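Structures are listed in the sections that come next.
What follows is calculated from the coordinates using simple rules that are stated; it is not laboratory data. These numbers come from a predicted model, not from an experiment. Cβ atoms are built from the backbone, for glycine too; each structure is taken alone.
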Structure 1
Amino acid sequence: MSLQVYRDVEELSEAAAYFFVEEARKSVNETGRFAVAFAGGSTPKRAYEMLATRYQDTLDWGKVHVFFGDERTVPPDHENSNYRMAYETLLSCVPVGSVHRMRGELDPSEAAALYEEELEAFFGGPPIFDLVLLGIGEDGHTASLFPRTPALEVRDRWVVENPVEKLGTIRLTLTVPAINVARRLAFLVAGEGKAKALKEILEDAADPYEYPAKLVQPASGSVWMADEAAASLLG
């Protein structure tokens, strides 16, 4: 695990966009494509905007294949859709090779099964992403792996529907096994509200079922990018 701390969200986003481009170029050079799972939420939004402007003409976007780490059970044009955020900030601006969205408008169990089929068709086996982008919530969740939810126990699926009782909803999410086989993994964390969770995840012996981001332990290691506010409680 490596930790990189930046002055503010803008500097963090610049670093995240550059990291994305470098990983994409490396994967395209080695394998001819770059398969990335996007994070939702507010933190990566600025990085996507930078990719759409600063790197619009400097990356072979046709070899970039976009997936999603999680999704809300809403249609793709809904204001809370992770796909909509990614489309408006980046995917509508660059000619990516393919986009594979989770179908939040369908029955959740059907949507999860269909996404597993889509992953199988693309990867020809277990989905080994070249890069998975993640964030964390103030409660320590990542993707839609929330504390004490059923998805945390799943070891034989790549995608599941995950009931989140405290939110009164169901989310679609990649599972821990699907995330942990990624070739590269980066967490983007910003804001004072994330400081306690970040400390618990990186430094303390908290129960991983209370702070699910602790379950993300890829063999390749992970890169944590945080602004000074989020990192303020770290030793």
Structure 2
Amino acid sequence: MRLVVPPGVFRPPTDTYMLIDALREQTLPPRASVLDVCTGSGALAIAAALRGAREISAVDVSRRAVLTARLNGRLNGVRIRVRRGDLFAPFARSRFDAILSNPPYVPASDDEHTPRGLQRAWTAGPDGRVFIDRLCREAPEHLRPGGFLLLVQSTLIGEHETLEMLREGGLEAETVLRRRGELGPLMSARVHALEQRGILRAGERHEDVIVVRGRRPARADTPPPDRAAAVRAAG
């Protein structure tokens, strides 16, 4: 895979390649349709094409990331439909066989309440779950029967919470890959804030990075829950 990553675009970290490893173990249907959410450089979208997917889409809130993903697609001989927008917004009516995401999941430092520029590629609110929670809520309605979501995150921000949210959305959820290591540079830069919030135990300097899969049941007559209707009923 050839990648050009200009200034202002987040270079794919090791967890992106970890998710690519997990994707290699998944079964994709012929002419699979895949969406890469928070695409950045476009690495996951390109990996899906190399894995055999035929319809590749990608989305990012950053204009530079959108242009970079398009460029990298061409460099790798891959046609990617890239849109700029907030998570699923540009593909509101579409469904996919697979959704891939390495979303921002680093808890914000005290001066990142409104992240700007490149900070948007990693900063995810005080607990690191702003985007993961939204992915878990919104992804089920964008999956075809038998389709799956693969996302990567640190266990510091809640493995159980992610699995439970996916199950509440009607998906079969499990952790399919796990690697333990020292905290990455972004987490290491804010260890004291993480300790104060109880996200990190005092003196703890390791984390598990995991890939979680949520699969929609293959039966077409078991649609994901209508969350909007549930909210109306509760009100």
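Using the calculated result 3.1 for distance in nm of label points 7 Å out along Cα→Cβ at positions 21 and 133, pick out the matching structure from 1, 2.
2
State the single structure among 1, 2 that was used to calculate distance in nm of label points 7 Å out along Cα→Cβ at positions 13 and 205, giving 1.8.
Derived from the structure labelled 2.
Starting from the value 24: which structure in 1, 2 was relative contact order in percent (Cα under 8 Å, 6 or more apart) calculated from?
Computed on structure 1.
For which of the structures 1, 2 does the calculation of distance in nm of label points 7 Å out along Cα→Cβ at positions 77 and 117 return 2.5?
1
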